[in-house]
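Next up: some structures, all given as structure tokens.
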Structure P
Amino acid sequence: MKPLEGITVLDFSQFLSAPSATLRLADLGAHVIKVERPEGGDICRTLYISNLRIEDDSSLFHAINRNKDGVAIDLKDVSARDSLWALIKKADVMVVNFRPGVVEKLGLDYESVKEKCPSIIYGEITGYGKTGPWSKKPGQDLLVQSLSGLTWLNGNQNQPPTPFGLSIADLVAGQHLAQGILAALIKRGRTGEGSNVHVSMLESIMDMQFEVFTTYLNDGHQPPIRSSINNANGYINAPYGIYETFDGYLAVAMVPIPVLGELTGCEALLSYTDPETWCSKRDEIKGILADHLKTQTTEYWLSKLEPADIWCADTFTWDRLFETEGFQALDMLQTVRTVQGTEFTTTRCPITIDKEHYKSQKATPSIGQHNKNYI
């Protein structure tokens, strides 16, 4: 039995952040019902990150809306109100991420729902919170990354602000929402009371930076200085970074510089015996190491460093990763089959409970696919 079996979640959300939260709840056993517009459905159905379509919808939509049922309701249609409220009253959790002001106009804000369903867990994601001068800004991932300061941590010192290569603000906010909903369910189990769980994308991506923020806030507001060579973390000393080798790339984490010099045969590094220089002369040290590591293959350097318990790793492409025994041992992929019979491969839930990997062949619903079951 999965831990959330018996919990019903109504998912009114769109795009990526909140749907990723309900996906996690579904993978943990919750019965998730996705509510969409009759015409067009979730906008994410046509939000393409590549030219790949699965049947008529984007691969992105299928990735984050699998394992859910689907109903289509026009939330503006007065004649559909009775069916809508009957559905809400049967739910344990309701999740929304509408633009500011929309839920109030629809009469689906927390206070309105709480009046009729006092024990419901009401989860919502906004871009920048519900109050303040930014509350009406569009909560789009790239924009949130840019405002959060995160982009100044990526790339080398001489490069412009560099965003993550994926929708990190959306995904972190989704996981925070799932955590909040789970906490609220535990609270309800003790008290019988519902809760309003709110997460903003900006707060989530700021929390993701808690380690470096804490340093900045307690170190005289000294900003992180990105390395000009192979930057990986603005606060961590040499040699931390990814280095080119003769035939690929090698990641090297924290290691005393003289030890690294001995193991790699790089005599120029042996003189950096004072740990203070690993910070003050970070780029100088990294430049020496970068030139030296190009002289041999990645496998050669791993054979020297790994037996000495040095934190280092090859730098895989996805193709190479998927071929490794280490990846295959994780059993991380699953095959999902749509009602029409189309199969596609995606990741499983990354949480293992009692040695069980949670998988489900249940695919993304078509628009209104399960109306007859609920309305």
Structure Q
Amino acid sequence: MTVGRDEFLARCLEVPSYGFERAGTFYAPTKREIFREFLLRLNVLKSRKNWLAFLAWAVVVLLGAALVLFVTQRWSWPLAVLGIFYSMVVLGTHGTVYLHRYSTHRAFRFRNRFWMFIVRNLTIKIAPEETYVVSHHVHHRYTEQPGDPYNVRGGWLYCFLADVNHQLIARELSAPDYQRVARLLEHTGVHPNSYQQYRRWGSVSRPCRTTLQFAANWAFWYGAFYLAGGHRLALAIFGMSAVWAVGIRTFNFDGHGGGKDQRRDGVDFDRKDLSVNQLWPGYVGGEWHNNHHLYPHGARSGFLPYQLDLAWEFIRGMSRLGVVSSYRDPRADFLRDHYEPYVRANGASRTRPSAR
């Protein structure tokens, strides 16, 4: 990574009022400071530039309302199980495929923009691309350092409210820096504001267009679920999706060991940070997090036989159908550079993982 890109990533996010660092070291704010910043940045009456943070949490509130309606008026155990499966596996895998591997890391390419549009809207839309993508680039450059928008060393709440407090783009970018931020999103279907519009709204995304995209996506999927099973099914799917909407905000804290070194020999090979491979996010979403930090631009992060990677299977399936034109698979590099040397060095009697 070039020095110029480093400097750009260091200034492309809005710094919270308590700062990312003090006296040259990471500053972990108090809970009071975190809540105060959160409420400040949600206040659209104070500034129209808070619109994207407000939209992101309006989505959570609306999904939560659907969950309350399902639990209190339309409850069904089978549909609750179906809703949890949709929330954990379908939304989890789609988030890894579209937001993580495609939108952020460009680990694969679609044949054309039509297929990108289809995959983009393949599930209920929950997370705005802008909030996710730009901050994730910064996270990988400054993992667990000052400036990391969801630095595990800041604690659970620091990570949980990061999409509002730390992940929004800076509001006083120069025109060249704004264009660089916009280019990070150009392949995702986000139609960017002009620089003058950015100065007004504080975002790459256009407020009206983005809100209409969410509304159209939700209308389509609620209608589809309603036709399939009435309000009960639709409320079950939308309501249980609130679990993913909340859970995704807790992931980075857990995925980095809660700030403790929980890495295991022979399992977590990237030792540059505290990221760990975990069974639950690995199986339900293909997010083997330590492997991902080792090869962030890979379309695959499940490398060992037990590391089921549904996101990779989906990408590979799309490739066979001609939807995906190319992808990067770092598994052979992982085996050669990490796993096999580990086996040899430890005299372990292990079977080489299948070439699958």
For 0.40 (FRET efficiency 1/(1 + (r/R0)^6) of positions 51 and 315 (r between Cβ atoms, R0 = 25 Å, to 0.05), calculated) the corresponding structure among P, Q:
P
By the measure FRET efficiency 1/(1 + (r/R0)^6) of positions 35 and 235 (r between Cβ atoms, R0 = 35 Å, to 0.05), tell me the structure among P, Q with the highest figure.
Q
Computing volume of the Cα convex hull per residue in Å³ for each of P, Q, which one ends up highest?
P
Which entry (P, Q) yields the derived value 22.0 for mean count of other Cβ atoms within 10 Å over residues 131-138
Q
Computing relative contact order in percent (Cα under 8 Å, 6 or more apart) for each of P, Q, the value 23 comes from structure Q
Out of P, Q, which structure matches 4.0 when distance in nm of label points 7 Å out along Cα→Cβ at positions 27 and 291 is calculated?
Q
If helix-only ellipticity at 222 nm (-39500 (n - 2.57) for each DSSP H run of 4 or more, over all residues; to 500) comes out at -10000 when worked out from the coordinates, which of P, Q was used?
P
Among P, Q, structure where Rg and Dmax of the Cα atoms in Å, for residues 227-274 alone as derived comes to 11.1, 32
P
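Bear in mind that the values in this text are calculations on the coordinates, not laboratory data. In this text, all values refer to a predicted model and were calculated from it rather than measured experimentally. Cβ atoms are built from the backbone, for glycine too; each structure is taken alone.
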